[in-house]
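No lab work stands behind these numbers, since they all come straight from the coordinates. Note that the coordinates shown come from a computational prediction; the quantities given were computed from them, not determined experimentally. Cβ atoms are built from the backbone, for glycine too; each structure is taken alone.
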Structure 1
Amino acid sequence: MLPWNSSMDSDKVIEMQPITNLTRRRSPRILILGGTSDARKLAEHLAGRPDLTVISSLAGRVNQPRLPEGIVRVGGFGGIAGLIAYLVDENIAVVVDATHPFAAKISRSAEVACNTLCVPLIALERPPWEPNEHDRWCTVPDVQAAVTMVNHKNNRVFLSIGRQELGAFSRCEGAWFLVRAIDEPADKMPAKSKLILQRGPFHLDDELQLFRNESISLIVSKNSGGTATYSKIEAARVLKIPVVMIDRPRKHSIQTLARADDVLNILAGLL
């Protein structure tokens with residue numbers, strides 16, 4: 001494992017599979033900003049090609065991430081300047097942003113860095129969930145708006161937003177929260193709460209049982225899209241539980257693709 005520019009970045013950075021100068025010279029190098037199932041599938045498809053070198057970058061926010069195929073680095077870049085330096089040092093030909101729909105900071109940094117260096121940037125993002133006629137959604141623009149909506153006495157809230165922004169709910173003293181996350185949160189939890197550590201995908205029957213057992217009356221979720229956690233939305237529909245749905249931030253000024261096949265077609269044209 002090789003560290004990269006540890007002096008530029010406070011995060012722990014790990015690279016797996018050493019990269020030789022010969023490898024840098026002989027094949028186009030693609031950086032996938034990942035951490036999502038879409039990014040893993042894309043890396044799996046590309047890693048087997050002898051004419052490409054694929055590097056997947058994970059933020060390192062999950063203690064035991066599911067690693068994609070190919071070269072993997074874990075940790076931050078040290079801001080826009082660090083990302084620019086990385087793209088130059090590693091001779092990156094194309095960047096694919098396949099990060100989580102709510103990972104706006106790295107997406108904006110990638111756009112600035114790629115524009116600065118004239119490196120092609122491809123944005124891949126799974127479509128958001130859409131409510132159907134039986135859903136009871138209230139869409140809010142951000143986490144702070146969700147906090148204001150749910151902090152009422154007698155609310156029993158299922159909080160499923162990951163662990164990064166849980167601290168925003170720590171001042172809620174009226175509602176009770178069932179918090180689900182992959183790892184132990186670093187932020188302060190709500191005063192009245194219960195934590196369960198689980199990793200998706202989740203199944204409808206299990207979500208129905210969970211919500212019934214805990215008498216859940218309200219759900220707070222980010223509109224992440226995909227199938228891994230959609231069962232909570234299905235369970236809310238069945239049980240007629242209202243959902244406070246946090247809308248996605250706008251991540252890019254460029255066109256965003258919804259399918260990995262579209263990314264592969266553009267890569268074929270570029271490379």
Structure 2
Amino acid sequence: MKFMTGLSVALALSATCVLSARAADPRPDAIIKTKSIEARILLDDKIKADAALAADCLAEGKRWLDKNAAEAAASRKADPQFFKEGGWEFERKYEIRSVVADRYVSILRNDYMNTSGAHPNSDVNTILWDRTTTKRISIRPFFTETADGGPTMKAMVKAAIASLKVEKKKRDTSETATDEWFKGVEPNLLKVGAVTLAPSTEAGKSSGLTFHYPPCAVGPYAEGEYVAFVPWETLKPYLTAEGTRIFGGARPKGDAEEP
């Protein structure tokens with residue numbers, strides 16, 4: 001009978017762990033792999049269960065892959081030495097955050113980008129999908145007006161910044177809760193922040209809006225991502241009939257703990 005040495009056991013366990021980790025990795029829904037870049041798209045299972053939504057996300061994701069593959073190839077051609085340690089690595093994940101009134105689907109789109117710089121970069125954006133029309137929409141239908149600098153947008157910005165200040169206090173980063181860091185949060189639907197409908201303790205409802213900010217948007221890179229929550233009650237004076245119908249309840253406790 002042969003006995004394994006301590007080193008052999010350690011190596012065997014290490015190999016098993018690596019294989020298990022690889023087996024557990026989700027299979028990309030689209031991928032580009034060249035000498036210049038490895039880039040992939042991942043859709044969560046709930047998105048893949050909705051054919052129209054999956055097709056929409058995948059089409060956008062493939063355009064993103066092609067764009068970055070072309071940029072990587074051009075960079076490699078211009079400076080091959082920069083790629084001597086390997087190519088770029090990009091990943092985009094689409095994940096459902098909430099489904100409200102069995103119609104409005106909020107999706108988080110998280111990007112990871114490593115171009116061999118000082119550190120990898122990340123970004124977050126959002127999609128609001130209407131299952132009835134099978135199209136992307138904005139939050140405009142839920143509010144009586146959303147003019148730049150109008151009362152609705154001013155109320156959103158004020159509440160979002162107040163929420164960010166609370167979050168910074170929790171993280172002990174209050175020193176960056178300044179007008180300088182918040183100047184990019186503007187009373188404009190495209191500049192207030194990437195928005196999702198927050199889940200609610202009341203079935204089929206949304207407890208308000210969550211605004212998602214990538215690293216460097218409202219604080220230094222080291223502080224990471226931030227999420228601001230604006231309860232629906234704050235925006236109640238500005239709701240349309242559809243807004244009144246879909247908002248209600250409170251934010252689930254666990255949701256506030258999500259990154």
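Observations, loosely collected:
- For 14.8 (mean projected area of the Cα convex hull in nm², calculated) the corresponding structure among 1, 2: 1
- For 1.13 (Rg/Rh (Cα atoms, Kirkwood Rh), for residues 34-113 alone, calculated) the corresponding structure among 1, 2: 2
- Which entry (1, 2) yields the derived value 18 for relative contact order in percent (Cα under 8 Å, 6 or more apart): 1
- When mean count of other Cβ atoms within 10 Å over residues 66-73 is computed for each of 1, 2, the one that comes out at 16.2 is 2.
- Given 1.8 for distance in nm of label points 7 Å out along Cα→Cβ at positions 106 and 138, calculated: source structure among 1, 2: 2
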